[in-house]
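Novice: Given below, in the form of structure tokens, are the structures.
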Structure P
Amino acid sequence: MKWVECPRDSWQGFGRFIPTEEKVRYLQRLLQAGFQSLDLTSFVSPRWVPQHADAEAVLAAMPAPEGHEYLAIIGNLKGLERARQAPHLTTVGYPFAISETFQRKNLNLGIEESWPVLEQLISEAEGLRFVVYLSMAFGNPYGDAWEPGLTAEFVERMRRLPGLSGVVLADTYGVASAWTIAQTLRAVTQSGGLDEKLGLHLHSRPENTLEKVEVALRAGVRWLEGALGGIGGCPFAGDELVGNLATEQVLPYLARQGEQLRIDLYRLPELSSQALLLRTRYA
């Protein structure tokens, strides 16, 4: 089971800038606790995400990956160029929305315009793993067309792109139910099957988290993402309790299901407290 810890997602909406050294200390604690995959920064314009204006400095201060995965989000070719020059980075993630409205809001491109851009980015990633985050994979707030088969069509088309390392279905809207997740994964399975290259980045209220994880496991998903404290998540949900899957809630559940994790579960309460303290100081 692959677990991607997402401090980048947790921090990007904070109103005050977290000093680089504090970010690095926190990230190093995650490594010490056994986390293997970290979504830790983004190479986008500081005007849009000022919290990650120090992306290069954060990566430079991190230890060499040595088997770990360090992921950063990019939004265009300029972001990819910065990522290629950054030390220690192993993976880039690119958001690609099923919703036409959100794709234009987020990347200033329509869906059909975005396919050749995506192909160019993958071809120029040069040694970096390339992951697509399929935004609005479980619906959208704009009235744009959506149903499980549409998500499956996008996944199937992306799987045909040479050089793509993985596709993550992202519940950007924050309202995917266990039933919606099950139906979408069933459509993906019927279209081309599930494998280790397909992940889920879900948002949830705490009381609904484990039922969603259970559905994912039953479908055969082997890649999940979340954040300590459940921090971060969906600005569209209109519910402050809808956040990332809480690591301290999900990982013990996975262990009880027999999943082999290399993360020190006894450190999760301490790490969750540190994550929440950063939110108190800087959100």
Structure Q
Amino acid sequence: MQYEIDDTDRSIITLLQTDGRMSNVQIARRLDLSEGTIRKRIDRLLDSGAIQIVALPDPARLGLETKVIITMRVEPHKLDEVGNSLRQLEEVRWVGYTTGEYDLVCEAVFHSDEHLLQFLTHRLPALPGIRNSTTSHVLRSLKDVQEWRVPPSPPKRILVVDDDPDFVEFARTLLESDGFEVTSAGNGSEALTAMRQKLPALVVLDVMMAGILDGLDASKQMRLDKVLKRIPILMVSSITNSDYAGMFPTDEYIAIDNFLSKPVAPGKLLSEVKRLLRSQ
């Protein structure tokens, strides 16, 4: 299952990639956060499997200056056997299945060209199932695995469903200024169609649109849909302050995550959107 990280998690990971021995206190000072917050964040990242804190040796500094990429064609019924055998070889740093012209690819390191020659002429041919292989000598590494940084997460998509263009523009400006991607729909039917085409992370939903309880009907349809039922729904409406307040049910379960009355303060709308997204 994918683990969602935020900018704080990303900063912690970057600092640990720079120095895996950096203490929680040092990280907290660098990020201007409490040590307790950093400890909880790291524990969560470790428990989820999102990161592992391990020693990452530099082969060149250990005398293993010859690095090669080996691609192999393998008998289909021997793929797992060959792959697992390659994993056991001390020269192999990583190995993986591939699509396309070759079936397996691995990176291996050696003390010298003579060491590489012995590997290619004796150890590799001893693995049954390899049809042929190609070896590419890496002359210089321009970027190693320890230099990779976690890329920014794509913006979360918020669907604003309202027939009031002024509110849609208000919500769009507010949410986009905080890094969200915003799409819109003018009624419940349009919203359901839009959701099935591009799944949003959250829906901001009005009540009174094509019908008095249009938004409420749309929320019920979402909860009955196996794909849409887990999307958080923030209902934002003026119905409780209107002549139709009596039509809005208060004595039964409403298929939403929270309700805000219009007019809604920008800070309140933004904080509630973030709270509901964090709860997922």
Structure R
Amino acid sequence: MRSSQRTIALIGAGPVGTSLAIHAQRLGRRVVAVVARHGRTSQRLARRVKCRSYGTSVSIIPSDVDLVVIAVPDGEIARVAASLASTVSWRRRTAFVHCSGAVTSDALAPLRARGHRVASLHPIQTFPRAALRFADATLLQNIAWGVEAATGQRTWAERLVREWKGRPVRVPKEAKITYHLACTFAANYPVVLWQLTAELGRAARIPGGLGPFIPLILESLSYAYELGPKRALTGPAARGESSVLRKHREALRRLSPTWVPLFNALVHQARRRSR
């Protein structure tokens, strides 16, 4: 079967599943089933990708589908895999992938034991639930994917990522949590610091929330990418201006003392790395 005609069944209609379904359709794949916890959710996504089969049970998935994508919360992956292995009488060697960054492909062991190809393909992208209604194919264009699979399964998994117009990044099974920790630091914790930036801006009576600081954030990120994080460091911590840092610490202690331990840790790390 030509890759442009490949059929896909999707389990999970959250931000990741929605983006994947739309992305697959844009690439010429045919979504033949959408399964979600709630019937309305599966119906909504099915309509977006012109899929006629949707519902809350994996039993609606055609037994001759080429690929099943499992985009459910981490704690549900093993249960879904066991249900797929026992509920559907598969008529072909179907491929199964899940999209978790923290769970290994071993969660799909019941399917692997039946001779199916299995892998973990994790999109290195951010999918806030608040942006679900805006989820579209652009979120998955030209991004890297963390690929974790058994030795004999990596080639087809990496080929699939390339067919999805992505860049495969091989993740060793034993490093999966460390890899996901890196993703979490990239996607979430800077956002917490930006929230503090906006709060400090308001305390300084700077209008516009985070807006005035956006060029600073983007330029810093650009330098970190082009020069490397160490060479991109600037400010009083990198320059060793202890008197300014003391004033910063006191100002933060007055405004929001719970942030002071994090401030101290960040200053320490900035100083150490800038040296």
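Novice: Quick check on the output: 0.10 is FRET efficiency 1/(1 + (r/R0)^6) of positions 8 and 248 (r between Cβ atoms, R0 = 35 Å, to 0.05), derived from one of P, Q, R. Which one produced it?
Specialist: It was calculated from structure R.
Novice: A value of 27.6, 88 was derived for Rg and Dmax of the Cα atoms in Å; which structure in P, Q, R was it taken from?
Specialist: So the calculation was done on Q.
Novice: Given a value of 2.3 for distance in nm of label points 7 Å out along Cα→Cβ at positions 56 and 232, point me to the structure among P, Q, R it was derived from.
Specialist: P
Novice: Determine which structure produced the value 1.02 for Cα Rg over 2.2 N^0.38 Å, for residues 16-103 alone, calculated from the coordinates; the candidates are P, Q, R.
Specialist: Checking each candidate, the match is R.
The numbers here are math on the coordinates, done by the rules we state, and not lab data. These numbers come from a predicted model, not from an experiment. Cβ atoms are built from the backbone, for glycine too; each structure is taken alone.
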